[in-house]
Structure formats: structure tokens, C-alpha cells
Structure 1
Amino acid sequence: MRRSPIVAGQFYPGTKTAWEQQVRTYLAQATAPQSPSLMAMVPHAGYPFSGPVAGKTLGAASLPETLLLLGPNHTGLGKALALWSRGAWDIPGASLAIEEKLAGAIVHGCPHIASDEAAHLREHSLEVILPFLWALNPRTRIVPLAVAEHHLPTLLETAEHLHTVLGRQQQQVGIVVSSDMSHFISEQEAKHLDDMALQRILDLDPEGLYNTVRNNRISMCGVLPMTLGLQLVKRMGAVSAKLVDYATSADATGDRSQVVGYAGVLLS
């Protein structure tokens, strides 16, 4: 099963020549990787808005060739924890193959995760970061998981199951989480709220992140996949997190009255 791109020509350029040039420009703004990365969190808006943050973050990461991708489900379609388990994901002029053996092991070893393509067919959050991953390494193999599970104990339990499955793999597996931060509030308020959420990430505190976002009504669209991912990398041995970059849509539009926040974080 091949997934066709749905936001090429909208969120990012519709031809390989155009998106590759743009992506490599963003990646060139990064500092060289200093150490292996367990996980990266990057935004997924249109490239003029979030591309610089994504490029600086992924360009500074040192990730293995096999990646578990965790993204939010904006459409409401499909299962709460939905894995695309076979085939490849296409972007204009290129594709990234699914690591089918790992995908099968995850579905078998994680009772809350289902093999389900419906959650991904109209969802943009993971597609938008694929050109960056391809530009960094065209041999990258992916396992995309859409996360719409709101029950915190289920997220934490799923992280434990994933840790067990990943620990049995012969190859290293990195994690990439796709999330924007606050949506459609003033830049001042966005920075205040986003700082609260980001501090919990930098403290390696998945439950604190979940509760901070929920209790303060922070419109971080990827809080669920990030909660799951943060618990997973803690179990994988993460000891530090670094905020690589933060920006808002006002940097592109000039409108500071209604912004979206974008953050890039690396965990190792």
C-alpha cells in the first residue's frame, strides 16, 4: 500500500526540485550534530512558517535510518493509535519505505495499537516532515503512528510496550514527533503558554506535559504523541533535552495578534 501526498503544493512545494531546494536551505541553518539523538520534536505547518524550525532541529539531529514517527490526528478518522504497517509513503519525486518487520512487531506487541490506514490518508502532520527526512537520508525507513489516544494511562502503557518491542530489534530505532504549539492567540500569550509546556519536555516529564497542556488549555496539537514519545525515550535512557529553536507565525506574517507557535527539541 502506497500513501500518496495530500498537501504537496500547499504546505510544501509540489515538485522535488522545489521542495528539495527549500528543505536543504533550512537544513543548512543547523549546527552540526554533537551526539546521537534518541528523539526529535519538530513542527508541521507550511514551510514558510515552520520550515526554519524543522530544518534547524532535524539538521542538528543524529538519528538512525529507522524511525518511528508519532503525529497527531487532526481528522478524527481511524483508530486512536493507528499504525501504517506496509508499503511506502510517497512525496513528489521520492518516497520513504515502511519498515514492515518493525511495524508488524509493534502491532503484535502493543495491544492498543492497530494497523489502520484510515487515520493517515487525510492527515498532514507526518507527511510534511518527510522531505526533511529524505533529504537527510534517502534510505530512511519509517513506521508512522497517528496518536489520538487521550487516556494518559493508555499512552504510558503503550510507551512501555513500545520500549519492549524496540529493545528486541537488531537495528537502532529513532523517534520523530510532529507537533505545533499554541494556535491562534497573541504572540505574547503563545510564548508564555508554550514555555510552560516546553519546560515539562525539557524536564523529561511526560505526565507533567500532559497535565500542563490540559489544565492550561494549551492548544499544542501534538501533546498526545509527545506524551507517548517522551515516556518512550525516557525508558530508552534519555537524560537530556535541548530546545533547538522556537518561532511563531508572526516571523513570516508580521501579525502578532493571532499566531501559531513552533518548537524544535532534541532528546538524547
Structure 2
Amino acid sequence: MEDAPVLLGRDARGIVTATLNRPHRGNAYNAELLAGLTEALEALAEDAGVRALVLRGAGRHFAAGADLGWLAEVAGYPPEAAFQASLATTRAMQLLNEFPRPTLALVQGAASGGGCGLVCCVDVALAVPEAVFGLTEVRVGVSPTPISPQMVQAMGLRQARRYAVTGERFDAAEALRIGLVHEVVAPAAIEARLEAILTEVLRAAPGAAAVTKDSLLGANGAKLDARAMALLSHEGWMQRATAEGREGLAAFREKRLPAWAQGSGIV
């Protein structure tokens, strides 16, 4: 279905492409996109014919994080439903991070918030020079807890601390410097570069690659169990439900500065 929130394509080699398909919202995720991505990842993980997964965004942007309209709606949910909404994000990130085949992302436009988190979860990330990244949740009064383990794994604690607490946006060159992306490639060359890397992926025995990836994650404490996922999700929804979280989301909708930034000289 062309209007599905996640589009799946598969070639004769077993390369699966998952395209985030909400271009009118910068591919910001809501409940439907998270459900579609989770369902796809769960099914593909069990499919022995899959050799690699490529993640893309439809339109101008890779993924603009969580849909703030959806987050504002979720902020009014009763506690259990709010927790489950937060857990949906945590689960999608965990499935992508621990997917048993090689994963690659092509990043164009914005990769903000949870969209940046998706980049953190793949094995190989390619970006065009014009891509813009940011862990911007704190600017709307919420916290990036569902993606915090993968942030640290991808860019190290030192860089994650900077960008997660300031909410600064940064360019592809900086993303390369801190290890968030592996290569910055001109738009005209990025498809060829992707194909070259996929050719290398196909040289690797799929079982050996899966064991290697699982070992790397497991031996370095990078796999999440149910308790850790529940705690990350709980922290996320609790902050979203605070007065600060509600004010931040309201300010974004109303295109104004949130209360904590007023009078600070910010324009």
C-alpha cells in the first residue's frame, strides 16, 4: 500500500528496503509508523532469506523524530496508555539495534530526536553533506530516554551528553567526526556507495555475520532486556507528563518560546 507508514521493498538478493513514509510530516513517527516498523522488523528478523536491511526516509527528510502532535495527544493519556506509547518507541529502537542482519541508513534532510536515534541503531550510516542532526527533545521539555543507550553506543557518552542536554543541531561533518555516521557522500554518489557496501555485505556469510553482531552487542552490554526497556519507557513518559513537558509541546504548537526560555534573550 503506497500510503502505508512504512513501505517495504525486496530485491532478488534479499536486500530489503524499509522506507519511512510520512513525508508530509518529515517522516516524524506516530503510533502507526512505530507499529508498522515494529511489525516489519519482527517479521524480517525471522526471515532467513533477508541478507540486509536498508532504512530510508521518503521525501526531503530522513526522519524528524516523534510527531509532536502525537506526543501532545499521548501526554493526555492515562498512565498505562502513556507508558505503552513510550514503550513502542523503545521497542522499535531495540529491534532495529539488535536486528540479526546488517542494517544501513541513508540520511538526507533532518534526522532529529528519534530520527537521530534510528541512525544510532544501524550498522552503517551514510549521510549527504546537507543532512542536519539533533537530539532536540529537551527543547520541547521531554527526554530522549528511549534512545539513550543507542546514542551512547553510537557516539560515546561524552558526545551524547553534549548534544542530548543542549539540543544543538549539527551538520553531517560533525556527525562524521563524532562517529554517528560512517561516511558523508555527495547526493549524486550515495546510491553507488550504498551498492558498493551492499556488495561487501553479500560477501559475508549471513550466519557468521549474525553471530558476530550478536556477540559484539552482547559482550559490550548493548542489548536491552525487558526490565531495562520498561525503565527507559517509564522515564520517558513521566517527563512528558510533567508541567514542563506539557508547556514545551504547547509552545511548539503555538510557535512561541517555552516559559523556561522567555526573558533569556533568545529570539
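Among candidates 1, 2, the computation of distance in nm of label points 7 Å out along Cα→Cβ at positions 166 and 222 that gave 1.4 used structure 1. Structures compared: 1, 2; top value of distance in nm of label points 7 Å out along Cα→Cβ at positions 86 and 238, i.e. the largest, recorded for 1.
Looking at Cα Rg over 2.2 N^0.38 Å, point out which structure of 1, 2 has the largest value.
Working: 1: 0.91; 2: 0.98.
Answer by largest value of Cα Rg over 2.2 N^0.38 Å: 2.
Which one of 1, 2 has helix-only ellipticity at 222 nm (-39500 (n - 2.57) for each DSSP H run of 4 or more, over all residues; to 500), as calculated from the coordinates, equal to -15500? The partial results should precede the final answer.
Values: 1: -12000; 2: -15500.
Source structure: 2.
Which structure, out of 1, 2, was relative contact order in percent (Cα under 8 Å, 6 or more apart) derived from, given a value of 19? Label of the originating structure: 2.
Each value in this text was obtained by applying a stated rule to the coordinates, not by laboratory testing. Just so it is clear, the structure is predicted and the values come from calculations on it, not from any experiment. Cβ atoms are built from the backbone, for glycine too; each structure is taken alone.
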